[in-house]
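So, here's a batch of structures to check.
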Structure I
Amino acid sequence: MTEQQQIDYEGQGFLVVEDALGADELETISAAFDAASSVDALEDLPNRDDCFLHLAEHPILFPLVHGIMSDDLALRSLGGLSLTPINAANGWHRPVASMLGVHHPASNMYVQLFISLDDCPADSGCIAVVPASHRFKADPLFPDINSIEEMPHHLPLRLRAGSAVILHGNLWRARLHHRAAATLRLLEYAYVHCWMRQALPDLSPQTRDAIAATGNLASLFGIQSDRRYWDGELTGYPSSIGLPKRAYSPLSGVGYGTQPNTRMGNRS
């Protein structure tokens, strides 16, 4: 990550990456998305086309997620959204709100990556955020609003086709009502630490073989039989202890101070 990207993510709770997908890449992924959508399989993308597997370790996007989360990250879920005017909006929420025992304003327990396959016009069901709300206290007073659009200080993220946004898990986000005639297609990848629960569909033998052929994907998808519970096994990237450097209490030392967030010290 560049210094400016670190500032943007830590200060605002999200990072927009313009033109993350090249033209040919966007065309290939869009075609695979449409094929999956035509058979109502947007929740089964890992088994539909290998391009969705490799997108989990995209050469532009994944190093950013890795730098934010640390070496022990894993893929929690991936899926697609095909938004039309009949789709309901998704109200304001924080994915980590129910995760107790964690000081989320100073932690990165969960990161969402949204990739837009279409331009998001002004009346589309785009992702909206409240910038810097990942730093709010655990239970802020929620404003008295009657619609998603009434949220104070919210910012619609109108991505261009092939662009992406990375969201901190504690950031307030919503999906606006989709009123555009054209369909809006989004891919969502969620990343957690390898010792957290995954929510992937059952992987077919063919999919597992494709994943096993590349070591990092096997680690991300959690199919390494010899992997230790607390450790990720990513290769080819500079070692990361997360953004920023933080101190955690290992389970064996709770109540006795903290130690640096090393591979053996990021257990809580």
Structure II
Amino acid sequence: MISPASGAAVRVAHLEVPDARLRYEVGGAGPVLLLIPGAAADAAAFTGIAPRLRDRFTVVAYDPRGTCRSPQLGPPRDITVQVQADDAHRLLTELGHGQATVLGSSAGAVTGLELVARHPEQVRCLIAHEPPVMQLLPDAAQHRAGAAELQALHRDEGGGAALARFLADNGLDAGANSSTAGPQATADPEGEATHARFLNNLDVFFAHVIEPLNRYRPDISALRRASTRLVVAAGTESIGQLPYRAALVLADALMVPLTELPGDHRGFVNQPEPFARALDRLL
């Protein structure tokens, strides 16, 4: 059984990149395992699984640019997948530990795909967990229009209304207590802080991330040529949801099997121990 590493020190550091300052956390020993969160989440999304992997890996989790703790510098602007991948590339270069394993979830998985397409020499293995590569779907035009509508809804009615529509569009709104949206408010101060950051991050996500993310189309030829091991994964409880469908289409395009991991779109949050066990076996 994988258990949280006891007494493992975690170092918080910052990296200056063009027009942003990235906050990241490092802990453990061994080859680098880079964790890339999706949407409006930050490094705290991996609080459940990171300690369970630090006995084998130097686990690095970071807050993507535009989130509260990794602010963009200068005037607001769209954040493209290419810019996000360049940030991940610069962070791996800064760490300087050779090839890394990368786990990206949701939008973070899309960042991982572009990272491998551009810098395959930096990534030994990419686990792309439910990447929303909507441009590979037959109804891609519908999703492009939906992203524009979400931007307008956010502008006119705020983050709460846009989030509700986003969850419904992706099939992530089943159940009144669905935990697929993001970190939930808790009585724990750290949990409350994580939830508050997530809500604040929604403004940048809907205004400057979702539309560039939605129009992104992965370079399938470059990914097939890369020597990187590519694992396309989806949750066992995500069947029928849009991110699962996108992952399945991507796996077919890359000619790799779809690997199922425990839980749903946020299985690493809701089921950290079984998710970490499955990830450990996979690696």
As an exercise: helix-only ellipticity at 222 nm (-39500 (n - 2.57) for each DSSP H run of 4 or more, over all residues; to 500), calculated from one structure in I, II, equals -5500. Which structure is it? I
One of I, II was used to calculate mean count of other Cβ atoms within 10 Å over residues 71-78, yielding 11.8; that structure is II
Taking 0.20 as the value of FRET efficiency 1/(1 + (r/R0)^6) of positions 47 and 103 (r between Cβ atoms, R0 = 30 Å, to 0.05) derived from one of the structures shown (I, II), identify that structure. I
Ranked by relative contact order in percent (Cα under 8 Å, 6 or more apart), which of I, II sits at the highest value? I
Rg/Rh (Cα atoms, Kirkwood Rh) was computed and gave 0.93; which structure, I, II, did it come from? II
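Here, each number is a calculation from the coordinates, and none is a lab measurement. A quick note: this is a predicted structure, and the numbers were derived from the prediction, not measured. Cβ atoms are built from the backbone, for glycine too; each structure is taken alone.
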